[in-house]
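Colleague: For reference, the structures are reproduced in the following blocks.
What follows is calculated from the coordinates using simple rules that are stated; it is not laboratory data. Just so it is clear, the model here is predicted, and its values are computed rather than measured.
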Structure 1
Amino acid sequence: MSKAKTETKPAAEKNKAREVLFFELEYVAVNGRQIMFDALKQVLKSKDIEVTPALFARCGLTPRPGKAIQAMIEASGRNLTTGDQLTEQAETLMVKAFADKAVLNKDLPALIKAAQERNIQVVALSAWPEPAAKELMKKTGLDTLGVDLVAMDSADPIFPRADHWLRILKQRGQENIPLIAIVASRAACKGALTAGATAIALPDAYTAFEDFTGAKVVLDTLGDLSAKELLELVSRR
């Protein structure tokens, strides 16, 4: 079971927040989906498995590469026993790419600032181990923007599920604070909605075909609406 690890702010500061806004660190703040596609393509090529966009959209929309690799091996009909080795290689490639190539979503800083001005606490959510997530926060400059971090080190095939959200909020003492979630996949959106969140869907090139029914708004980019307009649309207070 994954356990939330949090770069915490003082409890009093958290509890004063009117609302809390979470976003997926790897799939909203940066284009981690493309980074994963490139990593899987590279490691599976060594096993003569071609990772196409269609295969990735069918098997690869997992928070980390392990389950995606397993699903792609099964889809190939191959009987490979090197899944763990390939997963380690893919994760190493991804962490390096996060450090070398990740670029912050250009519209996110304005939204963070506008949320904080409304006394909405902003939190980045990661399925990766805390050291990797902290490095990505530092690389993108999110660590200097007053953004908190929850890094859950989760290899679950679906993340974040409703129970992930509920566990995080309970550990942070924020169960009774309205939750806004910016998510990039249908599975993450469903988990947020089940946990009672107001969801902002921000699909990427590999999830644009998915059904985001229930989301308050589905955006092509965060810049489709001004930060003020978006927060007025999703804020409950």
Structure 2
Amino acid sequence: MVRCPRCDGTAPSVAQFCPHCGAKLPPPEISPLAAVLVVVSSFIAVTFGIPLLYMAGLPLTIPAITAMGEAMFLLIPLVYMLHRKVNVTRYVMLGSSRHVGLGLVLGICMLGVSFALSIVLTYFLGPSASVEEANRAVIGLARESPVAMMLVVTLAGICEEFAFRGFLQNALRRRYSLVVALLGASLAFGISHFDPQGTYIIATFVAGLFLGYFYDRYQSYMLAATAHAIFNVITLAILVLAG
């Protein structure tokens, strides 16, 4: 069976259109288990592969190495999809150019949600030492190479949305309900931004729910990627200006 993205009804996997609402049905091309394993592989490659590049002493700047790590979140799922001969544009629901403007608005709205949530989490859990250390490192890099860091955080939004929304959430959504797909993809998204204290994991999990809902609502990767990238860019600018 395949689940209709419009009305949430089910239909035989061979059907091209939903028998309930008439919407065109996406083919069940990637199983949820395969999607989870591919995303886990991406996370392992980033966690262990990128530090090895740094320790190897290659003539690469830290922003360049960071960009390579973010690119893995896109490249590994993409290679798997091409191997399975999946129509990538259709599968990730690319969306249209008009969704870019909506993504800009969504990214700005996310800033308000993130700010309010950070206040609540800091009140109950206290400030996160690892997040503060990461912020100091980002501020230092941004002051040394502002353009490079802007490109890195923009790339992060593009690549992470491809992996967690376009690839993983889609795979879950085509087999399960929207709630299950949102929770699964957002949990993976949160864990990938690991913080021993848990503050950053919770904040990223909530951001994943936010992005995932609007991604499913408008069926647009461009919307989610734009919102994520804009959120990252503005957050970086605020960190640098605030010091």
Structure 3
Amino acid sequence: MKNFRKLFTGFLCLSFGSLVLVSCIKSTPVALQGVADVIIQDMKTDAGIKYGIVIYASANYDIASAKVTAPGTPGKIYELTASSNKMQFVYTPKASDYTTDMPVKGDYTIEIVTAAGEKLTGKDIVGDEKLTPIVIKTATMASQSLKTTWDKVTGANGYVVKLYSANKADLIYSSNYLAADAVDFQFSSSSSGWAYGVSPVVNTNYVLELVGVKVETGVTVDQANNLQFITADSKTIKWE
């Protein structure tokens, strides 16, 4: 199975894809394949921690539509929208979609319809495991190098450090998948991980984001593509 997303690019350049989708049409010259993942994400609010669902779906052909149906009767339907890549669709919750209750656990049904009318279907199991909120401890700039520190989050399987434009519209840098025991990370204008053709501008504000991830229970292979929960913290920094 080919992965169509790289760890944490797009959403986090994260190569999600815990689910192998099965084509309902078998006659294509190149086999139709897809990957998808349904992930719980936290959000800090004045009223406490809230939770929402993030969904990613990719295929090796252009996608016309994608949706996910939650467990229950009737199950909530999540309509995914196209990213800049027509082979990738995403559902990102709005602030109003987050609730103090964890999303319902169980089998989430995924359906992808390609531009050619072929259909991919499958399921992803979402559990009720979660992480305590991650917190950026320090974010220090020196000589165009940014060092970020944090305390380990119990149960986290890894971390990712990202940098966005000031309005968070563009992801311009992403670290690789950092180890579960990592508590700091440093990168500079010359580090690998910058978006193509992009470099930071001195005296310009950016949004630093730190993400902790929890892998689905029982998964030991391809963990970055099988996520249960993500916790994130962000901070505006000036590149100096």
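Colleague: Assign the value 0, calculated as helix-only ellipticity at 222 nm (-39500 (n - 2.57) for each DSSP H run of 4 or more, over all residues; to 500), to the correct structure from 1, 2, 3. Present the calculation step by step, with values, prior to reporting the outcome.
Modeller: Details: 1: -13500; 2: -22500; 3: 0.
Of the options listed, only 3 reproduces it.
Colleague: One of 1, 2, 3 was used to compute log10 I(q)/I(0) by the Debye sum over Cα atoms at q = 0.13, 0.14 Å⁻¹, for residues 71-198 alone, and the result was -0.65, -0.75. Which label is that? Present the calculation step by step, with values, prior to reporting the outcome.
Modeller: On the way: 1: -0.65, -0.75; 2: -0.73, -0.85; 3: -0.84, -0.95.
The structure behind it is 1.
Colleague: Taking percent of Cα pairs over 17 Å apart, for residues 39-134 alone from the coordinates of each of 1, 2, 3, which one would give 59? It would help to have the intermediate numbers written out before the result.
Modeller: Working: 1: 59; 2: 72; 3: 53.
Going label by label, the one that fits is 1.
Colleague: Hey, another quick one. Given a value of 23, 12, 11 for semi-axes √(5λ) of the Cα gyration tensor in Å, for residues 143-206 alone, calculated from one of 1, 2, 3, which structure does it belong to? If you can, show how the numbers build up before the last one.
Modeller: On the way: 1: 18, 15, 13; 2: 26, 16, 6; 3: 23, 12, 11.
The correct label is 3.
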